[in-house]
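Novice: Have a look at these structures, which come just after this line.
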Structure 1
Amino acid sequence: MASFELGYGRGKLSFHVPDENLLFVLEPKPAPTSSLERAFAAGWEGAIGTEPPEGIFHRGEKVAVVVPDHTRAVPTRELLSLLWQRLKGKVRAEDVTVVVATGTHRPSREEELSHMLGEFRSLFKVEIHDQERCEELGRGRRGIPVAVNRTVLSADRVITIGHIGMHYFAGYSGGPKMILPGVCGGETIRLNHEQIVDPRAYACVYEDNPIHTEMREVARMVGVDLMVDVIQGPQGVHKVVVGDVLEAHRAGARFWDQCFQVEVPEAADLVITSPGGHPRDINLYQAHKAIFNAARAVRDGGMILLVAACPDGSGHPVFEDWARRSSSLAEVLELMEEEGFKIGGHKVYFLGKDRARGIRHLLISQMPEEEARALWMTPLSSVEEALDLAREEFGPAFTVTVLPHGADTFPVLPR
């Protein structure tokens with residue numbers, strides 16, 4: 001028997017898989033790690049696509065620091081501390097506003113802010129982004145109105161802090177994505193995300209991805225002065241990328257590919273995965289990243305078991321509404337046609353694409369069974385139940401692949 005421990009909420013879930021059924025264990029590739037302090041220093045000294053960062057900032061300027069919200073597993077407080085050590089001789093604390101980039105997520109709660117920001121919760125002004133408090137900056141090349149957080153627009157200098165990773169339709173997280181959708185207005189986000197039906201809007205597609213192309217355009221329109229993005233995985237911190245929001249981010253995305261794209265020779269009958277525990281499994285909306293990656297390693301007609309606590313349930317009202325009103329990809333597309341693209345509905349779209357392949361989604365979570373079923377999941381109480389289902393469906397020689405860190409592992413099957 002092979003033994004596993006997967007992240008589940010703030011703890012772990014343990015289980016065993018018979019040796020004769022285990023096909024692959026997919027993990028990120030081994031890569032050098034370092035302390036966050038050393039990685040930050042290396043990134044700062046080797047800033048990409050910009051002048052030495054200290055020369056960008058001047059006393060008396062207003063600085064907006066855009067940071068991830070409570071759904072992102074980013075060492076925000078530690079990065080703020082390292083950044084402030086470099087800037088406090090040039091920038092006054094009273095001139096700094098931290099803008100929490102919630103995008104379309106719910107506002108971060110006070111306890112979440114305290115955890116994310118630590119002492120910087122009181123040292124700096126802190127603002128949670130509000131889609132209604134935006135100003136139109138202009139129009140993009142597609143003609144869409146670009147509305148951005150007023151504090152960000154009024155700042156003399158803009159810094160983004162984030163993490164670089166795979167994003168299932170925007171290509172990559174971090175960098176430009178901290179601006180759009182992070183601190184943009186709801187209509188700007190919706191019009192950007194409606195391009196999701198374009199086949200080029202896909203994970204790890206950079207140059208030709210229409211969604212990410214527009215994100216880069218908007219970041220340049222806003223005038224981001226400095227990007228600080230961490231690249232980390234289950235092994236620890238691999239790199240901190242500092243510099244121009246486009247050039248440095250592109251270099252960081254290439255590095256991410258080298259670490260986290262993993263070749264898998266054969267698709268399995270059952271893939272067992274976890275997004276990695278809290279906060280990545282705070283709700284199904286966030287945990288879906290692991291489902292997306294697992295779907296790349298499961299065969300048509302197979303099963304995916306997601307191990308995700310999801311204490312906040314679905315995580316998005318439109319996600320839940322569209323899931324309750326549809327049961328197939330065709331029905332999701334009908335909703336899109338009738339009501340237009342809506343943020344949250346895109347998660348159901350991707351579940352529908354899985355269902356069109358005959359994939360069945362199983363879930364171990366804290367959600368009520370009715371809610372899980374409404375979100376196209378089959379609720380289970382143990383991994384053993386999933387193994388029994390696979391044995392019944394595929395026979396005693398059924399195959400299992402385990403993705404312990406589903407949000408950080410991008411399976412690549414042979415063409």
Structure 2
Amino acid sequence: MINKLKRKFITITMASLCLVMILLVGTINVIIFYQADQTAEGTLQILSDNKGRFPDFKPDKLPPRDLKPGFEMNEETRFQTRYFLIELDEAGTVMEIDTSHISAVTSADALEYANAILETGKSGGYSGIYKYKVVDTISGSMVIFLDCRREIQMAMYFLLTSCAVALGTLLLVFILVSVFSKKAINPIIDNVEKQKQFITDAGHEIKTPLAIISANADVLELTNGESEWISSIRNQTTRLDKLVKNLLTLSRMDEGNLVITYHEFDLSRCVTMIAGSFTAVAESQNKNLSIQIQTGLKLHGDEGCMEQLVSTLLDNAMKYSNEKGIVRISLSAYKKGVKLDVYNTVEQIETKNLHRLFDRFYRVDGSRSRETGGYGIGLSIAKSIVEAHQGKISAHSEDGRSICFTVLV
């Protein structure tokens with residue numbers, strides 16, 4: 001249980017940090033890509049406004065208005081910017097191809113880029129490492145291509161660097177959290193350890209007076225004969241003895257000291273045998289027990305624990321089913337494992353609290369539980385057995401007048 005708590009603490013911590021890292025790295029990179037795009041858009045805008053040329057820069061003159069955020073023109077802008085353009089008339093005939101501001105693109109390449117863009121009908125966007133803009137002119141149109149190689153490379157480099165730093169940080173934090181997690185949950189561990197120790201000690205201490213009370217009841221019965229008081233003493237000592245055994249079983253499961261022997265056995269035969277033993281109980285209580293078992297199903301697990309699981313679920317169904325109610329148990333193959341369903345009708349049940357049925361000492365109807373002798377521990381043990389077999393157990397009700405426990409192992 002402590003290891004499970006430790007793993008849960010580490011998982012929650014790392015999941016929270018991972019989410020923060022994703023949001024942080026993602027937001028920063030989106031901003032960088034956006035700024036790079038806006039800078040390129042501003043450059044294309046000033047080129048399109050000046051017929052494919054940069055205007056003369058005057059330090060004492062403010063930059064042109066309505067430019068995209070992120071672009072700022074200076075003395076070196078016209079020399080640092082790599083671009084080419086193609087000018088066409090209204091008929092689409094090429095009038096001019098200017099590749100004088102870039103050395104990586106020939107006139108033939110420029111024309112090929114332009115034709116590909118014009119076929120798409122788009123007025124702007126990206127074509128590989130080039131951001132383009134189609135501008136209407138007096139004589140026709142002009143397609144301007146801006147080389148964004150450096151901006152894209154820098155943005156990608158920052159993306160990879162930030163991701164690497166984030167992964168390194170997560171790894172470092174994971175190591176630190178793994179090392180110091182036990183110190184963080186030490187108070188909880190101490191409380192759990194004290195609780196388990198108390199249950200174990202109290203369980204063993206209660207056994208002695210129970211044995212004495214039971215022996216005294218035997219002496220009284222031999223001396224004075226049977227009576228309702230002696231029968232009541234026997235019933236209560238039996239209930240307390242069962243409660244103590246269940247508490248000790250839960251304690252051993254929590255500590256991981258419960259000996260579970262895994263081997264392959266015939267689960268169909270096991271369930272059939274346990275279910276058959278409840279036939280007489282159903283008849284005595286005037287209830288309808290239906291058994292539907294698929295034969296030949298095997299399971300790699302502890303046969304004794306599975307017998308206890310089936311017995312607990314059926315005993316629960318018998319206790320809490322309504323008068324002349326229906327109890328049904330079925331076993332069938334399910335995907336790569338098996339599926340066990342235990343169904344029973346009830347007078348009425350609140351469907352919103354069904355998940356709490358597996359909590360220790362939780363009872364839907366306290367008065368009903370006292371009548372049937374329940375303590376609210378049986379289903380907790382059933383859940384522990386299922387989890388020990390790497391399975392899942394759940395409870396559901398479709399109409400509020402029946403309940404079905406489903407086990408998948």
Structure 3
Amino acid sequence: MATFNPRRFAQPDSLKAVAPHRLLTFLDHFREYLSDRINLPARAEEGIPYGDLAALLMNPDENAPERMIDALYFIHEMATPDGMDLLSKAARSVGLELETDMEASPADVALQIWLMAPDLLERKHAESQIMRPRSFLYFYGEGGYKANFSVPPTATIRELEIDLDDWFADNRRGIGSKVFLFDDGIQVSMLIRHGMPVKREGAVKDGQSSSVFYRPEQHDVLVCNRARDEIGIHTETKGERELYLRQIGHYFFGDPEHFPNVEKYRLDPLRDYGEESLVCNDVPGLERVTLLAISNAIGGDYQHVETNKATDLFAAMELANKPVIPMDASPLRAVFEVKIANSKMSRKITVCPPNVAIYTRGEESPLVEEWLLKRGFIIPPKGDSHADAEPVLANS
């Protein structure tokens with residue numbers, strides 16, 4: 001059976017979320033292929049055969065237009081309220097005039113964008129993927145706070161994709177990777193879309209036992225911070241992480257060894273300063289920080305790890321007359337709750353030394369990073385004004 005990726009197929013029921021006349025306009029782009037397989041009407045009023053269309057999409061053949069399958073996937077992925085807002089704003093920014101239909105669903109908006117500017121739909125889908133990962137590994141560059149960089153031109157990014165493809169092909173992930181860049185002036189976010197090793201699964205085709213094989217798709221996210229010469233990486237494997245460190249070092253900084261494996265995070269302030277390490281009144285925008293959990297490596301013959309949790313762990317351990325971090329233990333992981341000022345919003349932050357932080361990348365994330373740096377949970381890079389100083393406690 002031909003290779004295909006089932007993730008590229010939209011949920012057939014979601015097709016009903018699109019106004020029939022818009023859906024037919026979309027299907028007309030692929031009428032030559034569809035008319036040989038289903039009874040596609042000339043007008044929406046004649047009725048779209050949703051059942052036959054769904055069956056066709058769920059049992060594709062090797063002649064299924066890749067452009068149609070990709071379009072259905074992106075439309076389905078962006079057919080959410082958040083996706084609709086993102087697409088509507090993007091359309092206004094480039095002068096696209098969407099139909100002013102107050103009954104238009106998110107799927108209608110996504111389909112309209114595809115009909116007018118399919119590349120914009122794909123790019124906005126990539127941008128939406130940037131915000132999803134929460135767990136990143138962070139690495140400082142050799143330049144410290146003195147480093148800066150410019151985004152390479154499009155031709156250089158294409159060279160980067162070719163070099164990535166060489167590694168992906170050698171490691172049985174196929175070719176066809178694509179890099180999307182989003183530059184907000186302070187940091188450059190990158191989404192790298194590529195294949196994963198092939199999967200084989202049992203299937204039933206035409207009533208007979210069969211099998212399918214396909215190459216799953218992976219979205220890796222990288223964030224380069226200009227101010228701190230730092231890169232954050234969200235990916236699945238060590239090999240991919242090392243690949244990105246080398247290639248971004250080479251293409252952005254002219255040195256494949258620009259990002260050495262230097263530690264970024266520590267939890268020592270919890271031991272050294274106790275509850276005072278949670279002070280945040282010198283970070284405008286933050287109201288309160290609370291320690292919720294900590295895991296400590298006790299060690300011994302059985303590699304004992306102890307985890308304590310509470311709605312306020314410092315208060316709970318004080319009642320129990322126990323230290324948050326025992327004298328001979330090594331803290332492995334801590335979970336904090338950060339309350340945003342003048343808002344009901346709070347965020348959980350998980351810090352796992354030496355290089356992992358897990359939290360939502362939203363508008364409040366710079367406040368979180370500022371607090372982590374001021375309290376000493378972030379080890380300052382070279383050239384930072386905090387590098388040679390103890391964490392400054394706001395109430396001391």
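Bear in mind that the values in this text are calculations on the coordinates, not laboratory data. On a predicted model such as this, the values are computed, not experimentally measured, just so you know. Cβ atoms are built from the backbone, for glycine too; each structure is taken alone.
Novice: semi-axes √(5λ) of the Cα gyration tensor in Å computed as 80, 27, 18: which structure among 1, 2, 3?
Specialist: The correct label is 2.
Novice: Please compute distance in nm of label points 7 Å out along Cα→Cβ at positions 153 and 185 for structures 1, 2, 3 and give me the label with the greatest value.
Specialist: 2
Novice: So, one more: For the read-out distance in nm of label points 7 Å out along Cα→Cβ at positions 49 and 329, a value of 8.4 was computed from one structure; give its label from 1, 2, 3.
Specialist: Values: 1: 3.3; 2: 8.4; 3: 6.6.
Here the read-out was taken from 2.
Novice: Still on this structure: Name the one structure among 1, 2, 3 that P(r) over Cα pairs in 10 Å bins from 0, in percent, for residues 201-280 alone of 14, 37, 35, 12, 2 was derived from.
Specialist: The structure behind it is 1.
Novice: For which of 1, 2, 3 does relative contact order in percent (Cα under 8 Å, 6 or more apart), calculated from the coordinates, equal 15? Walk me through the numbers on the way to the answer.
Specialist: Numbers: 1: 21; 2: 10; 3: 15.
This figure was derived from 3.
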